[in-house]
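These notes open a run of structures that come right after.
Every number here is computed from the coordinates shown, using simple stated rules; none is lab data. Everything quoted here is computed from the prediction, not taken from an experiment. Cβ atoms are built from the backbone, for glycine too; each structure is taken alone.
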Structure 1
């Protein structure tokens with residue numbers, strides 16, 4: 001709030017006001033990428049009587065905030081709220097345009113944080129990232145040349161598994177994927193005077209494996225902790241096929257699922273989308289969604305993120321005996 005994070009207010013909101021906030025279910029139905037004033041989520045009467053709105057107005061200084069709903073990674077959703085303008089003059093068209101320009105960066109930040117969290121590397125320094133076992137990490141200098149990579153990334157580069165080291169430069173396997181990758185690297189390492197930007201893309205792999213997910217992140221000067229190697233950008237490589245060491249039989253037996261339900265649950269936990277699972281298994285998307293709903297019903301779940309956490313809790317369990 002006002003440039004500083006207030007965890008005390010966050011905890012107060014989620015523990016006290018969030019459960020009965022009248023505006024929350026309405027926000028979940030908002031169109032994606034559209035800006036809405038907080039006041040539009042409440043009736044005229046609720047603006048006077050709602051304890052949740054009153055807390056937004058007095059504690060969070062967001063009585064005239066801007067809300068926006070975005071599509072997140074997988075089937076997740078991002079809810080973003082911008083508090084009242086500091087000048088107290090209301091929202092100008094220029095300020096609203098600035099918020100719209102930030103939306104792609106918000107999405108990218110969430111994707112990167114989820115990837116780091118899934119690898120147990122959230123909050124790590126760049127030195128520590130090189131030791132992160134759940135991610136491939138490639139560090140690039142200002143010219144886009146590879147200056148460091150951890151074992152995970154080196155393995156992919158050496159085998160040409162979707163990515164390769166081409167004369168010290170990072171290349172994708174197919175021409176189309178490489179064009180997208182080089183565009184992202186160019187945005188993260190632009191000419192002097194041009195604003196930097198990160199982004200995400202996918203890279204196809206041979207053998208029918210799910211595509212690699214790449215997050216390209218520009219590195220600010222204050223974050224460069226490699227004095228001998230001026231790191232200017234990071235490329236985080238997420239390999240859905242190896243993120244989880246899960247056995248379909250264990251998942252089926254432990255969670256009382258059919259073989260197909262278990263297969264779908266494991267693929268979701270490995271980072272595949274419903275569409276990718278349908279292609280991989282040769283079934284229709286509607287069939288895959290039906291399996292997901294069946295698992296939800298068996299375990300009282302309502303979101304795919306809950307299912308993923310449940311399945312990932314079985315990582316490393318002994319394999320089922322045939």
Structure 2
């Protein structure tokens with residue numbers, strides 16, 4: 001892995017006339033190293049899509065600077081476009097054509113000769129485990145297969161940087177795993193990926209680093225583990241057999257809590273500083289109160305909890 005920075009944005013601003021306060025970008029900064037996956041996360045309206053559209057030259061910024069592989073996004077748009085690929089939220093393939101025909105068509109549209117386009121298509125079909133379905137119409141493909149074909153099409157001209165916008169929206173768990181594996185293959189092949197996603201688990205699985213946006217600016221960045229460590233506390237999860245015991249358990253856990261206790265149905269989640277002392281203390285307290293939980297678990301914070309603390313209760317999008 002190299003330390004070369006291939007995506008840079010400094011102080012980027014974009015406001016929409018008549019838009020709500022905070023919409024767009026309000027001093028957006030980003031650095032993405034070559035050969036990595038960076039996850040761009042934030043609640044609805046945080047500016048993720050605006051950032052991708054500006055970096056891919058589809059939208060002009062109001063102010064600030066941005067560069068892709070050393071080329072200025074505003075002044076050298078043609079050079080930037082030669083070095084990027086963009087995979088939108090929905091697969092942009094022709095369902096009437098076969099998988100191979102789609103890739104050959106995209107190759108020809110990218111000015112590849114017919115023989116070269118066919119050769120590249122076959123290589124990519126094999127790379128994304130689509131060779132067996134290469135002669136089938138895309139209408140017969142599963143959602144995961146279509147997204148893999150879409151990713152393959154984006155690599156026909158081997159972009160240095162690939163923007164991937166919510167790649168697994170609407171896919172079942174098996175389809176999501178297929179796409180995750182495809183993204184990992186891209187990075188193994190040297191492509192740098194900027195990923196926006198509404199699934200925090202997805203960012204945790206794929207991203208080397210994560211930038212969290214709120215109101216058009218980055219409010220936190222780091223590796224998934226670094227972001228989780230920022231919360232400071234471990235979590236003690238107690239699952240109860242009887243819903244009537246929840247309030248009593250909250251009271252018993254109160255003196256141990258290093259923050260707000262969260263209750264979801266019969267699960268009580270307690271942020272704690274000293275995990276060993278907290279576990280022993282709550283176990284003794286439950287025993288004395290004659291409460292027998294179904295499960296007690298100590299764990300690190302999740303990326304979801306980091307996200308909620310940093311950006312508020314909105315759902316990622």
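Going by FRET efficiency 1/(1 + (r/R0)^6) of positions 42 and 202 (r between Cβ atoms, R0 = 25 Å, to 0.05), which of structures 1, 2 comes out largest?
Comparing 1, 2, the top value of FRET efficiency 1/(1 + (r/R0)^6) of positions 42 and 202 (r between Cβ atoms, R0 = 25 Å, to 0.05) belongs to 2.
On distance in nm of label points 7 Å out along Cα→Cβ at positions 114 and 162, which of the structures labelled 1, 2 is highest?
Max of distance in nm of label points 7 Å out along Cα→Cβ at positions 114 and 162: 2.
Given structures 1, 2, which gives the highest value for relative contact order in percent (Cα under 8 Å, 6 or more apart)?
Working: 1: 11; 2: 20.
If we compare relative contact order in percent (Cα under 8 Å, 6 or more apart) over 1, 2, the biggest value is for 2.
Given 178 as the derived value for volume of the Cα convex hull per residue in Å³, which of the supplied structures 1, 2 does it correspond to?
1
Which of the displayed structures (1, 2) returns the greatest value of volume of the Cα convex hull per residue in Å³, for residues 98-169 alone on calculation?
Result for volume of the Cα convex hull per residue in Å³, for residues 98-169 alone over 1, 2: largest is 1.
If you rank structures 1, 2 by distance in nm of label points 7 Å out along Cα→Cβ at positions 82 and 154, which sits at the top with the largest value?
Values: 1: 4.5; 2: 2.2.
Going through 1, 2 one by one, distance in nm of label points 7 Å out along Cα→Cβ at positions 82 and 154 peaks for structure 1.
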